[in-house]
Structure P
Amino acid sequence: MQDSHRQLTRLLIAVFTLLQFVILAIFGYTPYPDSEGYILLARQCIEHDDLYPITSQLNDYPFLWNIGAINAVVFSLKLFNSVIPILVLYALIKGTTAWFLYQTTKVMVNSKVAFITLLLYILYPANYGESTSTLSELPFMFFCMLALWLVINRKLYIMGGIMLAIANWFRPMAIVFLLALLIYLRFTNRKTLRPLVGYIAMIAVIGSLCYLRTGLFLYQAKSGWMNLAVKTYESGQQDEWKINPNTIRDHIDWNVSQKDSAWKHMYIEWIMKHPGDYIRRMPDKLFRTYISDNVNMCTFIPNKNKKEYMYEEISMPTLVHHFPNYSPVQWFTLLNLLYYFCLLLTAFYSIRYYQKETYLLPICIIGIGTVVLLMVGHGESRFHVPFMPFIIILSALLINKKIWRRMG
């Protein structure tokens, strides 16, 4: 029985992975604005025979984007003159991420909940098509799930911290996973700070290598403060700002770190003057962060390469306005939304059955991550994507308790 269950699990993960390749082959590359930006910057790196950020352009960059994601594209273009190899790799690691999720849940909870989690994960439409772009979320989640597997399954604490630092190189949100992991280890009687040691050590390596090349200690993106300052400025009260934060982008006398520091100072100064406004914006950020999970549906939009605003067809306002006169991709998006809302509702309801050993890590990742986004995020549905595997775990815990309780 155990062997057949193991074989079924492997078959499901293999089919899930194969479908990633099939979707990539049928629907091709998806030109998200950020993905297109990564490719443009990667081509510039190749022209200058350098990595990102390019040493000679540190004063030209308006902000620093996701370093690891862009350099992954650099290697793909340099070795193969195409982004397709990196997309193929991303399809493979999407399937591997599912395997890490299953294995980690199996140790953290039990094999039945792990199997339910896997089923929910591979049946979720939003988990298909992610590998058709060079966006940073997929490799970020791969390294985060690898880190959790190394720590929880293999007890390789330092190595887990190293993987989180690499995840952070792709997208600067790994601190959420690190904090959640340290809390989990502390309250499940594994009082160790070794993941933190590995994390700091790898950050030092990444930053030092960049420093030797550029003269700046850079280990993650520097775009958050800019987004916060610019979006806050554009939302009103411009007369209270000393300067328009948009002008900092073209300040050629400052390098990318100095520009980031200027935006940081500007935004914190605004918070100190308007703490009430800062807090009142949080419910709207929360709403916009969790209102939908439609982004990956762009994969299936016909003629997506020719659309000026690709996301419009599957955006929430469009879906509301056009109902029920939907195109096939809009019906598929609606199905995905219904699945997503069911996951949210069941995950939230599941918390009433809280048990430290099984609920603590998912709740900490979702909770800490949400707080971070409310404090230093600007509210975008893509931002909750790293929390979805843990929302699915909570949903699986409820399904196991209320529906499959009597199954062996």
Structure Q
Amino acid sequence: MVAGTFGLPLTWITSSWYGLIPLVFLFGGFFYLMMWINELPRFWFGPQTKRIARALVLAGTMATFIGLTPAMIGAYGDVLFARDYPYRNLAESIGTIVLGIGIVVLSIGLIIEWKRMPRVVDSTARRALDTMKEAGYGLDDSRLWVGIDPMLNSWGHSYPAGDESVIVLHPGSVYGDEVGGLYQTIIHEMSHVYLTQKKHQSHIEKTYEEVYDPIVKRFPKKWQSKIIRVAMYYPGEVFAEDLTFKVLEGSKTTWAKVTLEYFRLRRATQKSLAISSKRRMWGNALILVRNCYYASEMERHQMPDPTGVAKKANEKLLSSMPPVASSAFDYFHQVFLSLRDDITTGDYKKTLEDYLSKFIALAEGRNSEGADERKLRRAVLEPSNRLES
């Protein structure tokens, strides 16, 4: 974008092919920031902390589009009316100047933002480490990495990397205030890391692999394996939230506020959009589990819902799905409520196996396990007592 900014005036005075290179940089930069990594929408939408970088990006983006207006009007006028509007050359010249200024301001805002962001994350992470230690849940920070990933699908994510642990954060979590903002997001991810470092039953990677690998062989499509992996992490989220609420005072109130807002919006009741009916069924099953997880956490920690918005949203979602969804919802609800910190590794593995079996049955539109799943489970799993709703 910066290269396009300073080379942009040449575009209007040259007829050579290389005169279009600045436009490639300019609009390529806009495409990358808007469509690929969603950076410009991050500045425009959603509640965020006030800062000079955001003000510059907003002003620069507005000036950029204002500067493009005369040329766009001229182009549409040529196509639709086959005539120029009065003083077109003057308007486009002024527009070019405004466009250049806008992109310069926008670029400065982005540079300030990206230069400051790592420092903000680093200082917040250090404060979170101190908070965890003071609460009695200290981490081995010599084995901890924290980074920023604009392609992340959530505000934060953590995962083991050999003997070390990695926390990656979406840029939107740095200055946004969803789920308590950056501080609470890092505390939550550090709770995952603590449970991993302490080898808590819910955060043993080997357990997940032993449950996940046999199932994903039956459903090898990339979108299926991704949905299965997302669904199987919800039980582990229960333990991480339990720890977050213990460590961070007031985090429960913030979590409840954000969750109730989620149920008020269409996301809680909007079914999955996909071309194939099978993919829609899998997407809807994941939405149901996500809603059930949020509702169960509110009940688990006695968070008030004065207007019953969560119950209404779940009833609306279930009413639009097959009858099997209601029994599955009750089952998932019981699973999330019954998880306890003293669960053994074997019991957690069995619970996870049954949980995923029920999820796949829902995603496939079956009332119970099909013959193929029963055969698969007999082949790879030991007989065990099943957790039922």
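Rule-based calculations on the coordinates, nothing more; no lab input. Here the structure is a predicted model, which is why all the values come from computation and not from measurement. Cβ atoms are built from the backbone, for glycine too; each structure is taken alone.
Here the criterion is Cα Rg over 2.2 N^0.38 Å, for residues 197-356 alone, and among P, Q the highest value is seen for P. Tell me which of P, Q gives 9.4 when you compute mean projected area of the Cα convex hull in nm², for residues 29-164 alone. Derived from P, not from the others.
In terms of Cα Rg over 2.2 N^0.38 Å, the structure with the greatest value among P, Q is Q. Calculating relative contact order in percent (Cα under 8 Å, 6 or more apart) for structures P, Q picks out P as the one with the greatest value. Across the set P, Q, FRET efficiency 1/(1 + (r/R0)^6) of positions 53 and 253 (r between Cβ atoms, R0 = 30 Å, to 0.05) reaches its highest value in structure P.
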